[in-house]
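What follows draws every value from the coordinates through simple rules; no lab data is involved. Just so we're clear, the structure is a prediction, and the values are computed from it rather than from any experiment. Cβ atoms are built from the backbone, for glycine too; each structure is taken alone.
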Structure 1
Amino acid sequence: MPIIIPSPCFVIEESKFLDNLRLLKKVREEAGVDILVALKGMSFWHYFPLMKQYLSGACASSVNEARLIFEEMGIKSHTYAPAYSEADFEQLIAMSQTISFNSLNQWGKYAPQMLQHPEIHAGLRINPGYSEIETDIYNPAVPGSRLGIPLEQMPKTLPEGITGLHFHVMCEQDSFVLERVLKVVDAELSHLLQQAQWLNMGGGHHITRADYDVKHLIALLKDFRSRYPHLKIILEPGEAVGWQTGFLLATVLDVVESGGIRTAILDVSFSAHMPDTLEMPYKPTIRGAGEPNEFAFTYRMGGSTCLAGDFMGDYSFQNELKAGDHLIFEDMIHYTMVKTTLFNGVRHPHIGKIDTTGHFTLLRSVGYEEYKNRLS
């Protein structure tokens, strides 16, 4: 019996998700490191109990993320934000096991509170000034970056109460990039690493990508730990947890033509439901579609909002598209889901899962009340 899925719908495929978790657990155990899920990339909290069985925990960048981890995973978060408000910090104290500070100013402001809670480990985020990320919007080490303390501003010794260091300068990159980053960190900050108890290497580790050299990563981390055996090493990937674990089902509502371009109008929006395709930018894969003119019929994909730029192109298909046809946008579970908005009041995709038996379950539908309650 065919699976019936309402459109539009984000669908996670449990078997693929488990494959990722098993691989991450392998790295965690063989390299002797902690691997966290970064909620900014993967907040599918229905699966927090499952993630907890394979990963070391989770990291948050806001009170809401920390609370979601605390309530749905039942643990305290590893927390970092560019700055903390006093109201937020009071709440984070109760829900965090580590808190990293983006500046010495922020540490100075909150050090008195942190020193009253020795069970919470405090860290400083550093900016090593080195990154191989080519898209500036995702590059934390771009000149003038607000993220992390530049090396020239770091003290010679760690301030009293600081037990760890944190860097994040990668984005969907491999272990060879990490190797080059670590050479810089090692050369510039070895004296501080000797004083620290833990080092958080941030996210951007594309561990579950098919061509990722997992053996090299494990060897690299083991070698680093051999030189700093006193350090607890933490990685916090988001995309690697949810990579290629699900899709966004869409439906063609209409086909229009203008200036020789045929556009399929969909019941999903690139602006509201897939904003990372416009930010990065990148062209999402549609199952069964080819490059322009690869197949007989070429179309631009048009989103459901009134934004003129809410489109993505171009794709070709073996058959003509018509109203009612279903399209599947691949790899839409990590990052994409956490960035959706209710712009223009367009219908938000449902959220569902296909379990290991092939059964579909609708987990959530977002209706009018949620749109209304975000406004006043």
Structure 2
Amino acid sequence: MPSRLIVVKVGTNGITTGKGKLDHMEMQNLTGQIAAAIKQGDKIVLVTSGAVAAGIDELGIPPKPKDVAFQQAAAATGQSVLMAKYRELFKKFDLKVAQILLTAEDLSNRASYVHTCDVLGLLLKIGVVPIINENDVVSVDELMRTEGYKVNFSDNDILSVLVAGALCADLVIILSDVEGLYTVDPTQPGAELIKFVDAITTELKSALNGKSKLGRGGIQSKIKAAEIATSCGIPLVIANSRRENVIVDILAGKEVGTFFKPQSRLPAVKRWIAYGASVKGRISVNEGAKKAVLEGSSLLPVGVTKVVGIFNEGDVVSLEGEDHVEFARGNPNFNSSQLNLIKGLQVTEVQRKLGADKPKEVIEHRNIHLIEEIK
């Protein structure tokens, strides 16, 4: 069997007890299954939650404090506790581990995004288990809420599939505290497990909502993660982390949890534009420009009516029409200041203002990803 690249995400509830302490037995089961998969020839990237919970336990502070700095202090403390335990457990199987802490900005910058992929690829090549977590210590959404800015991930469910898309993984396994996706809230009578999802519809995305006590993810987050993964051509499974041999059985092809069928794979750059990068600003266009872009043309300055936010050349921006609805994302050839100077102008006027060496297109079509809706 050829080697597969698998991204496994485990939530806080999967590696902690009911009281929020690290569950050493569950962590041992998890690492044992990953080690078994690696022994069979698969490559595994582990995306783990649990640092905040581990830090709260270590520091003896009240669970889930509302103060952001307090939570970050818990994360800073808990990361070392969590990694020490993973290192101890993987060492029993002669496996080394590497810690990778990521922020939204790490994946939003194209050079950093590619470099992160290179580092992960090298670690996997030399037999090290990469262990990834969001860098809660420096990830403060409030600091990034300028007009036109949208972060690319808000929890480890989304981070796991962004990593999978970047690495062109063969499968994503999201381990949760439920068996999978249900027809209704699994605590309600008559709830039935959905074993196979052929396509993620609007109805499915809005069907359920709920969050765990210690973690930030909920079923909505997992559906969104599945939507991203399958759009990138990667199958995804949601399953119960505490099911015996859950990873081993999934990799053996057994029917476990909920399987989400992959769609056609997006090209690498468009995967990054669509899902990997935070949106740094917004460009409004007239109806003629929108129609042209949707039909396969590049965006020209004459079609731009408004520029919102502060962004650089090569950042990802959102494109919206006169109805104020986002219809595409892309990489502009101009920064926001330059674009404000040339919006609405013909190409010849642009070159007189900024120089003949400047591109004719605001965004080339090859760097535009068309979307229906990304929330």
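Of the structures labelled 1, 2, one was used to calculate helix-only ellipticity at 222 nm (-39500 (n - 2.57) for each DSSP H run of 4 or more, over all residues; to 500), giving -10500. Name it. Walk me through the intermediate numbers first.
Details: 1: -8000; 2: -10500.
That value comes from structure 2.
Out of 1, 2, choose the structure whose coordinates give relative contact order in percent (Cα under 8 Å, 6 or more apart) equal to 15 when calculated.
Details: 1: 20; 2: 15.
Comparing all candidates, it corresponds to 2.
Rank structures 1, 2 by distance in nm of label points 7 Å out along Cα→Cβ at positions 201 and 257 and report only the one at the top, that is, the highest.
1
Upon calculation of distance in nm of label points 7 Å out along Cα→Cβ at positions 81 and 353 from the atomic coordinates, which of the structures 1, 2 produces 2.9?
Working: 1: 2.9; 2: 5.6.
Value 2.9 for distance in nm of label points 7 Å out along Cα→Cβ at positions 81 and 353 corresponds to 1 out of 1, 2.
Tell me which of 1, 2 gives 4.4 when you compute distance in nm of label points 7 Å out along Cα→Cβ at positions 17 and 265.
2
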